[in-house]
Structure I
C-alpha cells in the first residue's frame, strides 16, 4: 500500500504530527510513504534535497518512495476535457492500493488542499506532470502559472487518473487541524492558522470527504473562517467540488458518522 503524504518543506509548523503518521503506517503491513519531487525550486526539487527534507521533518521512520525518482509514466485520464493522459511518478505502478493521508488546509493556487489536491499534484511527477497541471512556462515566474477555474479543473483531471488507476483500492483521510491558509509547501513561511481544529474525516468517496471538509469549515463563525474562506473563494477553489461532480468522481450527498 502506498500512503500518500505531503512531506512539506523543512520544519513546516503545520505538517501532520510525526507520531500520528508513524502509528498509522506501522499498523499497515507492506506500506510505504510516497511522494514526488516539486516543480518549484524549493527543498524538494531534487531527490537529494527531498531526502534531506524527509529526514528533517521526521518521515524517515519507514520507507519513503519518491515515486518519480526513476522517472515518470503516462496513465489515462478518462473523460477529461483538458487531458487524455497524465504523467505520474513511475513507481506509483508498483503499488496495489493507496491511502491518501492529507493535511487539509488552504493553498496558494488551489484555494484549499485536500485529498484531491494531494493526489492531483502529489502523484504527478515534478518535471512533466506538475508542469502540465500548472501549464507552467519554462521560467520561474510563478505569476504566469495557470490560476482560477482552469487550474482547478486540471487538478481534478490529474486526480481522476490516479483514482481510475487504483479503482476500488483507494481510501481518503483528511486531517482538519492546523489549517493555515497556506499549504505545507510554504514551510516556515506559512501563515498561522485562524480556525480551530475540527477533527479527522475518512471516506472511500473523494467528493464526499472534500465536500464534508469544506462544509465543516464553512459552518464556523464568519470571524473565524473568514481568512480561509477568502483564500478558497479568491482562487475559485470550490470549482474542485463542482468539477469532480461533473466527472462523477464521488457523491456530495454524504452522512457524517461519528466514531
Structure II
C-alpha cells in the first residue's frame, strides 16, 4: 500500500512520494494517481484507449433477393419480364392470353456475388470505403439487348455504435448507407399455352420469367461484427436495396471476414 502521509526528513521517506511500479486498482497508487494498464500514472493524464486500427480489408459473399411484381401474361411482353427456356433460348412467341402465364409476386432469390473490400476508419465510430466484386447467376441475354453485367462497384459509409467500438474485441453493431453499380436478376417459373388447342389439350410449356434490375443502386442497412481480436472478425449485414434506372426493390444478405491493419 502506498504511503500518503510522510513527515519531511523522516527515515525511509526519501523526499517526494514515489510512483508504484505495479497496481491492480487506484487504491494501490499514491494520492492523486490512477492505476492505468497495471501502473500508476498522474491523475491529470487522460486514460489512454487502445488505438483503433485504420485500414480494413475484407472478403465477402453476398446473396440477393428481388421483390417481384404481380403480372398477368408475363411472357407476352410489356410486363417487365422476359421469358427463356431451360436451354437459355428467348421466348419470342405470343402465348395464349389469360391462360396461366401468371406471376404471383413476392421475394425471389436472385444473383449472388463475391466481393473484396477496403474501408478506412475515421475517428472512433465511422468507416468509409468501397467494394469491388463479381456477380453470379445473371439471366440470359434477350436478342438486341445488353447482356448481364457481372461487375459490382460500391461506395459505403458505416457508423459503429458504442464507445471506441473499433478498438476492442467482441460484438460490435453498425448502420450503413451504400450506393454504386450492379445488376440484380431473378426468375420464377411460368407455364404458357401456345394456342387454344394446346390449352384444351392441357399441353403447357414451361419457361422462366426473368426480372432484370439496375444498373445503379442505393442501399440502407445494418448488422453486427464479432471481433475475435481488435483486428480480425466476421461481419453479417443486411441491406434494403433500391435499383435504378430499371427499377426494383430487393434485399441483400452478406457474410464477410475482416482483417484490420
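Source structure of the calculated read-out (mean projected area of the Cα convex hull in nm², 18.4) within I, II: II.
Given a computed value of 3.1 for distance in nm of label points 7 Å out along Cα→Cβ at positions 31 and 111, which structure among I, II does it belong to? Write out the running numbers ahead of the final one.
Details: I: 3.1; II: 7.1.
Value 3.1 for distance in nm of label points 7 Å out along Cα→Cβ at positions 31 and 111 corresponds to I out of I, II.
Among candidates I, II, the computation of helix-only ellipticity at 222 nm (-39500 (n - 2.57) for each DSSP H run of 4 or more, over all residues; to 500) that gave -9500 used structure I.
Taking FRET efficiency 1/(1 + (r/R0)^6) of positions 167 and 199 (r between Cβ atoms, R0 = 35 Å, to 0.05) as the criterion, the top-ranked structure out of I, II is I, with the highest value.
Name the one structure among I, II that distance in nm of label points 7 Å out along Cα→Cβ at positions 103 and 119 of 2.1 was derived from. Derived from I, not from the others.
Using Kirkwood radius over Cα pairs in Å, for residues 87-174 alone as the calculated read-out, with 13.5 as its value, let me know the right label among I, II. Traced to structure I. Source structure of the calculated read-out (mean count of other Cβ atoms within 10 Å over residues 95-102, 20.6) within I, II: I.
Readers should treat all values here as calculations from the given coordinates under stated rules, not as data from a laboratory. As the structure is a prediction and not an experimental result, all values here were calculated from the model. Cβ atoms are built from the backbone, for glycine too; each structure is taken alone.
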